[in-house]
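Enquirer: Heads up, there are several structures right after this.
Just so you know, all these numbers are worked out from the coordinates, no wet-lab data involved. What you see is a predicted model; the values in this text were computed from it and never measured.
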Structure P
Amino acid sequence: MNPIGLYLHIPFCDGKCAYCNFFSRRADNDRLNEYTERLIACIADWGRKIDRTVDTVYFGGGTPSLLGHDRLIAVLEGVYRSFTVSAHAEITVEVNPSSTDDLDFAALRQAGFNRLSIGLQSANDNELEILGRRHSVDDARRTVRRAQAAGFDNISLDVMLAIPEQTVNSLDKTLEFCASCHVQHISAYILKVEEGTKFYQLKDKLPLFTDDEQAAFYEHTVEKLSKLGYPQYEISNFAQKGCESRHNLHYWHDDEYLGLGPSAHSFLDGKRFYYDSDFQCFYDGHICDESDGGDSDEYIMLALRLTEGLRFAEYERRFHQPVSDRLIKSARNLQSQGLCEVSDTSVSLTVKGFLVSNAVIAYLLENS
C-alpha cells in the first residue's frame, strides 16, 4: 500500500491572532505535559491498528513550538516507535518567531525534524500589529538564521495578502525579505475574515480590500515570487524546484493521511473522519464519521488546486477510465476566457482561474 502522511495537531497558542479561527487554547506546563502524553498514547494506539508506512509527518497548530523541543522530540520518538517511517521522510514542525527563543533547533534537527514552517505573515511591523502577531520582523529574521545555523535547509515562510493598510510596496518588502532569508518555500494566503475572529467582530470598521484589490495583490505576488525564484505550484504555495511540501501534496493528490488531535481530519482506507474540536473527546478516542472519500469528483477538485492540474494519465490510472470528453470541452470553453489551459495531457487553471477556483471547479464538475 502507498505510504500515508501523518498530521499531528498541537492546539495551543500564547494568544489569538485577530484573523485566526483555528482550534487552539492557552496552556500551562501541566496541560502541555498531559497533551504530550495523550498524543503519544494515541499515536501508539493507531500504530497497533494500522500497518502503514509514513513518509511525511507534520506538526501543525496552533503553535507547535510552544511544546518546546523536549516534548516535540518525545512525540516524534513516539511516531518512530509506533510506525514504520520512510528513511527520507519529510518531517515538518510549525513555529512562530514569538515562541522560539528557548527552542533548541539543533536538538530538533538531530532528532529527525528536517523542515520548518515559520509564521511570518508580514515583514512590516505595522501590519504584524494589525494582525495581532506577537513577533517583530527582527524576531522572524533571527528565527530563520538560528534554524539555518542548526542545519535546517528546508524552510517555509507564511505570508498574508490584503492585510489592512498593506500596499504593493509593503508587500514587495515582505516577499523580498523572504527571498533574502534564502528560504526554500513560501505560502501566501489572501486574508479571509472568518466568523468567530476579532476581525469578524470589527469587519464593518476595518479598511478591508475589495475582491478586485485582493486579486491585484494575488496576481502581483505570483509574478513577483516567480521573478524571485519561487514558481507557483499550488493556489497559495510557491517553492524552489524540489522543495514543494510533500505533506501537503498528500492532500492535493487525494492520497491518504492520518490526522491526530482535536479538530484533526483523516482520509484512510477510503473513509474520511475527524476528531471534534474538544480535548476530552480526543482523549476519549471519540471519532466523528464524515463520509466516503476519494471519488473522481473529489480527485478532480483537489488536482485543479495544483498548477500541474488534472493530469489525464494519472486520472485514468486511478479510476480506470479516461477524463470525460464533456469536462475537456467545458475546460476549452473556460480557456477562451483565460481561466483554464487545456493540453493533450492535462487541464489546469491559470492565475486568473485560481482567483475564482471554486466557481471554475464547480462548473467543470457540473459539466463533466
Structure Q
Amino acid sequence: MKITRSLFGKTNEGIDIDLFTLSNNKQLTVKITNYGAVITSIETPDKDGQSGNIVCGFEKSESYQSSEYLANYPYFGAICGRCCNRIAEGKFSLGNKNYSLAVNNGPNHLHGGSVGFDRRLWTAEIIDEPETVGVKLSYLSPDMEEGYPGNLKVTCIYTLNDNNELSIEYSAETDQTTILNLTNHTYFNLTGGKETILNHDLQLTAKSYTESEGMIPTGKILPVTGTPFNFLTKKKLGRDIAGLADGYDLNFVLDNDKGNLVYAGRLSEETSGRTVDVYTTQPGIQLYTGFWIPELTVDGKKKFGSYSGVALETQHYPDSVNKPGFPPVTLAPEQKFREKTVYTFGTK
C-alpha cells in the first residue's frame, strides 16, 4: 500500500492544487485531487493483466477549469453538493422560510449550483495505515453559499485497501437547519475508453424507480418490471436504450430505509473482464449513461462524447426536499450526517 502527494497545478486564482495517488498491492491505482474532491483516474488490470484507466478524467488540472469543459459540464469524478441532482425550480422551504437557489440546468437547480463542492478547493490530510491508504478532504461551506442556509462542515474520506475496495465516507454537521445530499460523479468505462459503454452489462437490485417528468420526480415510485428500467437481471446498457431520447438518467430505489451498507449492483464488460460492484448506505442510485458528455479536444486529440462513460451515483432521491414521501435530506444542528459508498473492482 502506498500514497503519494504531488502538485497537480494551480487554480485560476493561483492557489496550488494537490494530487494524491493511492496504490495497493493488486495493481489498483486511484488518483484524487483536492480540487472538487475529484477522482481523476482509476487504473485497474483487465482479465489479461493489462492496466488501464477506467474512468473519465484529465491528466492536467487546467482541463478541469477550461471554458470548453465547463461550457458542457459533465462533473467528471467530482463530489456534488450541497445537494446533488436536481431541485425543482431551485426552490424549497425550511420552517417558515423560503429559499431560492441557482437555476443552472434548464428550469432547475443541479448539483449544488453555479459553483458547487465540485469546484471548491478542499483541505487535505493523508491517511497512511498498514492496511489502508487514503485522503481526508474537508470543506467549510459558509452560510448562504449558493443560497443554502447554515455554516456546513463537510468531510469526504477516500480510502483504498488490498481487497480492491475504494471507500467514500461522507460526514457533515451544520450550525442551522439546512439540506444536504452528496454523491460522487465518477463515470466508468471498463474498456479504458476504447469503446462506448453501450456493451457494458449492468445488474441492479432496485425493484422500483422514481417516476420523473422533465427530470423532476413526480413523487410516484413505480416498479421496474416491464420497463426499460429493469436491471434486476444483468443486461447490456444499450439493449433498451433506443426508446429513451437521452439514454438513462434516472433514480433507482434501493429499499434501504435503515441506511445499512447494502449491495446495489454490478457493472461489467466482457472484452476486458473488468467488474465494479457497488455498495452503499444511501437509499437511491442514479444511473446516467452520459448522453450529454461533450466531445472535447485534449492535447490535440478528440476524446469523450455521448456514452463515453456511465455514472452510478449513490444518493438520496432528486428533489427530496419538495417531496414529503421521500427519504429526508434535511440536516439539523443536533444531527450528524454520515453516508458511505464502496466500489469494489475485479475481473471475471
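Enquirer: Match the computed value -12000 of helix-only ellipticity at 222 nm (-39500 (n - 2.57) for each DSSP H run of 4 or more, over all residues; to 500) to one of the structures P, Q, and report its label.
Expert: Details: P: -12000; Q: -500.
Computed on structure P.
Enquirer: Tell me which of P, Q gives 17 when you compute relative contact order in percent (Cα under 8 Å, 6 or more apart). Spell out each step's value before the answer.
Expert: Values: P: 14; Q: 17.
Clearly, the read-out refers to Q.
Enquirer: State the single structure among P, Q that was used to calculate P(r) over Cα pairs in 20 Å bins from 0, in percent, giving 32, 62, 7.
Expert: On the way: P: 27, 60, 13; Q: 32, 62, 7.
Attributed to the structure labelled Q.
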